[in-house]
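In what follows, structures are represented as structure tokens.
Bear in mind that the values in this text are calculations on the coordinates, not laboratory data. As the structure is a computational prediction, the values presented were derived from the model and not from experiment. Cβ atoms are built from the backbone, for glycine too; each structure is taken alone.
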Structure I
């Protein structure tokens, strides 16, 4: 289920790349009693290429792969910050 902010809207994070900004919303899944948080960049405000960043893991295209790693590293910390 999507994680909602205090205002009831989707909780989103933003990651700045050298030439653009990419937004992602946060999803929470329960695996038993453990919460699993996922980032989803398939948002209207992102470009078509940025929307597919989180569509699958390990793209063979090196540019997409590096962008995924940046999104996971920086975006992951920003997404988890409220719970740390």
Structure II
């Protein structure tokens, strides 16, 4: 089992990658399936990592809507046809 710090670090790394992949702008993302796939994959990993963060640590950050993040993960993994880029 990884540490809570490792999962938090993983979330931050996914955010960094998403920012990097989307830096060229909305039009570049909308015209590139490769960028779309990379961003969605990092969102999936980010969401999955947050589910492995313990409740005690989540309570320390009530400003984060943890439930919505979990819901996004479910959409990305199970209802991927519903993803609207």
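Can you say which of I, II returns -22500 when helix-only ellipticity at 222 nm (-39500 (n - 2.57) for each DSSP H run of 4 or more, over all residues; to 500) is computed? Computed on structure II. When relative contact order in percent (Cα under 8 Å, 6 or more apart) is calculated for each of structures I, II, structure II gives the greatest result.
Any idea which of I, II comes out highest on FRET efficiency 1/(1 + (r/R0)^6) of positions 7 and 71 (r between Cβ atoms, R0 = 25 Å, to 0.05)? Write down the numbers at each step before the final one.
Working: I: 0.55; II: 0.85.
The maximum falls on structure II.
Kindly point out which one of I, II the value 41, 25, 25 was derived from, the read-out being Cα extents along the principal axes in Å. So the calculation was done on II. With respect to distance in nm of label points 7 Å out along Cα→Cβ at positions 15 and 31, the largest value across structures I, II is given by II.
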